[in-house]
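As structure tokens, here come the structures.
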Structure 1
Amino acid sequence: MNGRPVWLASVSLRNPDGIVPNTLWGRPSKRHARNLLEVALAGVGDPTRWRLFRMQVTYCLHRAVSDHELELLPEEWKSMKGSALAGGPVEILDSSGCANRASVEPCDNPRRIPLSELTGVPSHTEAWFPEDCGICPSCRDRKLIEEGLELAS
């Protein structure tokens with residue numbers, strides 16, 4: 001979140017056939033997922049700075065570390081460039097207290113890699129992992145962060 005480390009929690013839903021894409025979740029499952037994420041991050045981070053988003057098979061919650069937690073991190077955490085960015089979300093569901101930089105937005109044209117291709121296990125056609133296109137504004141901003149550069153905007 002603008003260079004501040006985050007806590008991350010994610011939740012998925014499974015049935016006897018495997019992982020269930022969240023496009024197939026009902027409203028109660030979506031509410032339950034959000035509640036589980038809140039419970040998972042209870043007591044950590046800054047509760048005023050968060051972003052709820054979804055991938056295709058998970059709901060995820062990023063919460064910025066608190067000022068106190070930031071002070072406790074080793075000095076090298078405060079000076080290192082962004083790294084290991086996982087790519088863009090499929091959709092931002094809600095957020096509070098954080099900037100909407102291009103890097104956090106979904107890719108405009110992601111390649112949809114079937115989950116079955118990544119795991120070798122058959123899965124629903126809606127179960128896919130987004131691979132950044134690399135050329136849209138959000139992908140370019142993620143690349144700049146990984147290279148330790150600022151967004152020129």
Structure 2
Amino acid sequence: MSDNLKVIRGTNQPCRMRGELIVERIDQLPKAPREMGRTARKYFNEVGIYILRAKILTAVDVGVLEMCSIEYGRYHDITYEIEKINQWDDMTEDQEKKLKRMNRFMMQSYERWLKLAIELGLTPSSRLKFHVKQEEPDELQSIMHAFK
């Protein structure tokens with residue numbers, strides 16, 4: 001775990017600090033890949049800004065965010081397709097197999113999304129581990145900003 005994450009989590013004891021890894025910091029979220037579906041791109045942009053501002057996202061982590069977004073998009077899209085199926089009517093054996101397969105794919109996407117989301121601090125319980133506070137400018141910065 002990086003020293004920055006230890007500071008955010010509040011576990012930055014001198015004996016635990018090991019120095020920073022050489023990882024390129026990013027200050028702007030890259031564009032979502034064109035291959036992503038609409039839901040995945042929207043998730044990528046909304047969540048990406050959140051974890052970028054929290055200084056959790058680095059250039060190395062963008063791939064993890066992409067995978068997380070893709071799985072979220074798949075889960076959302078499959079769930080939408082399942083909702084369109086009238087499950088109260090009698091179904092043929094092929095329709096039942098298709099529904100079971102869609103449910104299995106939906107749950108697999110959810111499980112993969114959850115593992116990735118935990119790594120990025122996107123679930124309620126994993127977010128508790130990160131003590132992210134909004135940065136407040138000091139008095140001198142406030143005065144200088146007022147004169148701009």
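Throughout, read-outs are computed from the coordinates displayed, never taken from laboratory work. Fair warning: this is a prediction, and the values are worked out from it, not measured in the lab. Cβ atoms are built from the backbone, for glycine too; each structure is taken alone.
log10 I(q)/I(0) by the Debye sum over Cα atoms at q = 0.16, 0.19 Å⁻¹ computed as -0.98, -1.26: which structure among 1, 2? The read-out was computed on structure 1. Match the computed value 2.0 of distance in nm of label points 7 Å out along Cα→Cβ at positions 32 and 64 to one of the structures 1, 2, and report its label. Of the structures listed, the value fits 2. Here distance in nm of label points 7 Å out along Cα→Cβ at positions 48 and 104 was derived from just one of the structures 1, 2, and that gives 1.5; the source is 1.
Taking 0.15 as the value of FRET efficiency 1/(1 + (r/R0)^6) of positions 8 and 96 (r between Cβ atoms, R0 = 35 Å, to 0.05) derived from one of the structures shown (1, 2), identify that structure. Label of the originating structure: 2. Structures 1, 2 were shown, and helix-only ellipticity at 222 nm (-39500 (n - 2.57) for each DSSP H run of 4 or more, over all residues; to 500) at -7000 was computed from 1. Computed over structures 1, 2, distance in nm of label points 7 Å out along Cα→Cβ at positions 112 and 128 reaches its largest value in 2.
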